[in-house]
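The data blocks that follow each hold one structure.
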Structure 1
Amino acid sequence: MTKPTLYLSDFFERNRPDYYDALTLVRTKGDIEHWLKFFLVGVAQTAANSKQTFEKIIELRRECEQKIILMGKRARSAQQLLPLLYSKPITNPNTIAEILGITHQSANTLIRGFEEVQILEEITGYKRNRLFMFKKYVDIFNDDITETK
């Protein structure tokens, strides 16, 4: 992994008054034990949330891979595209064509296939310069944010 998976800043932000109280107790009374307990609660909650997020991503990957298998002759290109969507969940035909080394027309055909099996969703409403989102993947993170607040 290239990025941290335990994002404690979110826990501290959501629990800002307790965070400042814990720091104040360390500064004024030397109560490091209270700070450590608060910090460890944050680690435990953040780890549990991260685990749930990872489990949701793994399940989504399984679902998408099952859909891709049914895409016939497009399945090979689809298998190459899917991993890219995890790092770039909003994309367009030009980007897909460039990354996969396929024509713009082939990229559009692949996108249509992903729309048909509900992996990608067009989000602009335009005829040109369209963007497509791997919405179920993005929703995992949006749901996690909503649940923790």
Structure 2
Amino acid sequence: MFKQRRGFEIVSSYQDKLINLPKRGTPHSAGYDIEAASTVSIAPQSIGTIDTGLKAYMLHREVLEIYPRSSLAKNKFVVMINSVGIIDSDFYNNHDNEGHIRIMLFNFGKEVVTIKKGERIVQGIFLKYLVGAKAKTHHIKRNGGIGSTGN
């Protein structure tokens, strides 16, 4: 089977959970809308981690950037704790978590916020990136999820 150059797959532990693959809202949309894989409640002034049930594959020197949907802050009083998530190409199928994309949200409101399964929470944009001529690289093997290349 021919695999496209970049895209999304459902991680093995979510194969039977009716996960929707991300879609672009219009033909001119840059971002792919990504949904929550399950319902999660986040207490006020707390961080919650939302599973997407997805992993992303892409070419060398490409990255998937994850941005919050503007409705999160406006309607739910939650923000991504790191503002932009970076999913590197070598995160795909890593040993520890298969490349499962998880989103960390902070509830800055005064009430519990519930993110429902199937709710669009973030959008992902595939981009090419450049590397400096004398850029140094750490030669470590990527494992795990959030913060997987070290502190």
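With distance in nm of label points 7 Å out along Cα→Cβ at positions 62 and 126 derived from the coordinates and found to be 0.3, which of 1, 2 does the value describe? This value belongs to structure 2. Looking at structures 1, 2, which one was FRET efficiency 1/(1 + (r/R0)^6) of positions 78 and 94 (r between Cβ atoms, R0 = 30 Å, to 0.05) calculated from, given that it came out as 0.65? Derived from 2, not from the others. As an exercise: helix-only ellipticity at 222 nm (-39500 (n - 2.57) for each DSSP H run of 4 or more, over all residues; to 500), calculated from one structure in 1, 2, equals 0. Which structure is it? Answer for the origin of the read-out: 2. Suppose distance in nm of label points 7 Å out along Cα→Cβ at positions 38 and 54 works out to 2.8; of 1, 2, which structure was it derived from? Computing distance in nm of label points 7 Å out along Cα→Cβ at positions 38 and 54 on every structure in 1, 2 gives 2.8 only for 1. Please state which of the structures 1, 2 yields 31 when relative contact order in percent (Cα under 8 Å, 6 or more apart) is computed from it. It traces back to 2.
Out of 1, 2, choose the structure whose coordinates give log10 I(q)/I(0) by the Debye sum over Cα atoms at q = 0.12 Å⁻¹ equal to -0.53 when calculated. Clearly, the read-out refers to 2. For which of the structures 1, 2 does the calculation of distance in nm of label points 7 Å out along Cα→Cβ at positions 46 and 110 return 3.6? Going label by label, the one that fits is 1.
Matching task: 6.8 is the computed value of distance in nm of label points 7 Å out along Cα→Cβ at positions 30 and 70. Pick the structure from 1, 2. Only structure 1 yields this read-out.
All of the numbers you see were taken from the coordinates with simple rules; none came from a lab. Worth saying up front: this structure is predicted, and the values here are computed from it rather than measured. Cβ atoms are built from the backbone, for glycine too; each structure is taken alone.
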